[in-house]
Structure 1
Amino acid sequence: MTDMITPRAMGTDRARHDAVAKVTGTAPYAADHEQAERVHLHPVQATIARGRIASIDTSAAEALDGVILTLTHLDAPRLASSDDTEMLILQSDEVAFRGQLIGAVVARTSETAREAASLVKVTYEEQPVDATLSAERDDLYAPDEVNAGHETDTASGDVDAAFEAAEVRLEQTYTTPMEHNNPMEPHTTVALWQEEHLTLWDSIQGAHTARSALAPLLGLEPEQLRVLAPFVGGGFGSKGKPHSHEVLAAMAAMRLPGLSVSFCVTRQQMFTLTGYRTPTISRVRLGSDRQGRLSAISHDVVEQSATVRVRRADGRTHAHDVRSAAPPHDPPARDARRAGPLLDARAR
């Protein structure tokens with residue numbers, strides 16, 4: 001057992017350049033940056049699933065010692081238009097889902113900001129809610145594409161005839177639940193507006209993506225916005241693009257020049273603000289001979305979309321994987337995806 005092992009990629013230890021910083025607690029994550037006086041933002045979130053804000057009163061919050069700013073749709077900065085309506089927060093009295101950002105309080109301490117946010121009084125005019133996903137809905141539609149740019153529908157051969165002719169037939173409907181991303185580090189943004197430039201220390205895996213999306217929305221030139229994310233405490237798909245909390249932190253910071261506005265999304269808020277994987281309903285039909293050789297494959301998927309932001313059907317592990325996993329002899333196969341434009345899943 002004295003023979004030397006030739007180094008190779010697999011089975012060989014690799015020193016990670018950031019390992020010491022991470023295990024000793026010195027790696028600066030988004031909330032750890034102290035570039036200016038720190039103040040803390042806590043959001044006001046809608047408590048209904050659909051409707052409009054009839055009135056919003058921030059006077060009790062503003063009277064609390066330590067509060068330095070409140071924002072609502074009545075006084076928030078106007079954002080540029082965007083086809084990503086998730087980002088257009090505090091622009092109207094419309095409520096599209098429970099948990100939607102409808103206001104913010106900034107205070108000297110996080111405890112004061114949280115307490116003040118709870119003092120904001122909101123009355124609503126509620127509207128009917130439809131949040132039931134079903135394969136029988138009459139408003140299902142075909143998205144333009146599925147995840148990773150694959151076609152919504154694909155087909156080869158006569159699947160129905162091949163299925164009926166198969167010696168062995170399987171037909172089942174499977175459902176998957178809604179799933180939320182919850183990395184160890186919740187989403188966090190620290191925003192600083194200084195000398196007509198905005199800096200975001202952000203927990204995001206796409207700094208350039210964030211700048212490209214946020215700069216025009218905020219009315220800034222790209223060179224006026226800098227996004228820094230040296231360390232990210234996990235993402236699981238939710239940190240590839242910015243969400244509405246970055247917009248809210250930036251809006252507050254631009255009202256408070258020279259102050260670092262910190263918005264640390266709480267674990268509870270992770271279920272309403274930072275994306276999710278939709279529930280799905282899959283009807284699967286497989287035909288084969290008695291030796292298990294597939295002769296027909298059919299997969300029809302229904303999943304949830306939203307009325308707020310009608311997005312492409314997401315989730316790589318569904319319809320198009322049936323085609324990519326098809327056997328080499330390429331039997332007749334079909335897969336199709338439809339989406340139901342419900343209230344955002346976060347509305348529940």
Structure 2
Amino acid sequence: MKTTTQGPEGRFPAPSSHRTPTRNGGRSGLHPEQLKPRVEGSLRRRRRLDKLTIALFLAPAMALFIVLVVGPIALAMYTSLFKWNGFGGLPENFVGLDNFRRLLEDEVFLGDLKRGLILVLLSVVVQLPVALGLALLLNQPMRGRAFYRLVFFAPYVLSEVITAVLFTMIFSPNQGLIDQSLSALGLESLQQEWLADTSTVLYALFFVISWKYFGLHMILYLAGRQSIPKELNEAALTDGAGTWQVFRHVTLPLLGPTIRISIFLSIIGAIQLFDMVWVLTGGGPIHSSETMAVTMFQYGFRRSEVGYASAISVAMFLISLVFALLYQRFVMRRDIEGAITTMREKR
């Protein structure tokens with residue numbers, strides 16, 4: 001017999017203790033083992049949707065990368081196996097590795113490697129230490145510090161072509177700023193054709209490179225120096241360390257990653273150097289300022305030896321790739337591991 005309950009509205013049936021299963025709420029009435037396939041299927045669909053979304057977002061970037069990077073590299077590797085002038089359709093005169101054998105015997109190309117090494121060594125020995133010293137100086141409290149930082153960094157904003165045109169006028173014989181300054185000081189005997197003398201052109205080129213990229217390295221060092229906690233320097237000074245000892249044992253080791261980045265950028269820059277050299281000297285006189293990129297341009301567009309120029313470009317790519325892999329394998333990994341260790345110690 002069904003029971004009833006008396007309420008303000010009258011008599012009505014008492015609520016049942018049994019609840020009817022619903023589709024979306026309450027108890028489903030399914031065993032967990034029966035729900036497991038549904039959950040796994042939902043997760044699989046979610047993963048497929050996530051992968052599809054990632055692929056759609058990456059597709060435009062990957063397409064550009066393939067067309068603008070992978071494609072030209074593959075084409076250069078292909079044409080480097082042929083003797084081809086760049087005209088008349090696809091190359092047909094297959095020569096295999098002859099272009100690369102010629103490369104190893106080419107005195108001009110070997111000279112390019114030597115000059116690139118000289119520029120890197122000059123950068124490491126002269127440019128980078130001076131940039132580091134100036135960065136440390138501009139990190140100190142001083143009046144007009146922001147203005148000096150801007151002045152030293154400004155040349156980096158200029159294009160290489162504009163920089164080269166500017167220094168073509170500065171190095172101009174007799175009429176240029178350098179020779180005019182020497183004449184005003186009574187040092188006419190030191191005047192010379194700076195960009196036309198085989199003994200001075202490479203050093204003049206290094207001076208121009210340093211003037212343009214000095215500010216970049218200075219800003220890198222300045223940022224690295226400001227990331228070093230002041231407490232470390234203060235603790236070292238409290239323990240009785242002098243200024244030189246603080247720099248040698250605290251500042252310099254902590255600037256190690258930044259210094260290594262600067263060296264890596266100098267190496268890659270020396271390999272790819274073209275615009276500035278081409279406008280300043282065209283690689284002359286007598287190949288004295290020629291770089292690998294200039295030699296590649298000369299053979300490809302002036303002599304119509306596209307196959308050999310492609311071999312030079314492949315060699316440049318492989319040299320850059322080797323340095324990049326070595327940097328990533330031995331330098332970057334160590335710096336990342338050191339940063340992770342430091343973060344863990346702080347915690």
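Each reported figure results from applying straightforward, stated rules to the coordinates on display, with no laboratory input. Computed from a predicted structure; not experimentally measured.
One of 1, 2 was used to compute log10 I(q)/I(0) by the Debye sum over Cα atoms at q = 0.10, 0.12 Å⁻¹, and the result was -0.87, -1.10. Which label is that? Show your work: numbers first, answer last.
On the way: 1: -0.73, -0.93; 2: -0.87, -1.10.
The structure behind it is 2.
State the single structure among 1, 2 that was used to calculate helix-only ellipticity at 222 nm (-39500 (n - 2.57) for each DSSP H run of 4 or more, over all residues; to 500), giving -19500. Write down the numbers at each step before the final one.
On the way: 1: -4500; 2: -19500.
Label of the originating structure: 2.
Here log10 I(q)/I(0) by the Debye sum over Cα atoms at q = 0.16, 0.17, 0.19 Å⁻¹, for residues 282-329 alone has been calculated and equals -0.51, -0.56, -0.65, so which of 1, 2 was it run on? Walk me through the numbers before you get to the answer.
Numbers: 1: -0.57, -0.61, -0.71; 2: -0.51, -0.56, -0.65.
Label of the originating structure: 2.
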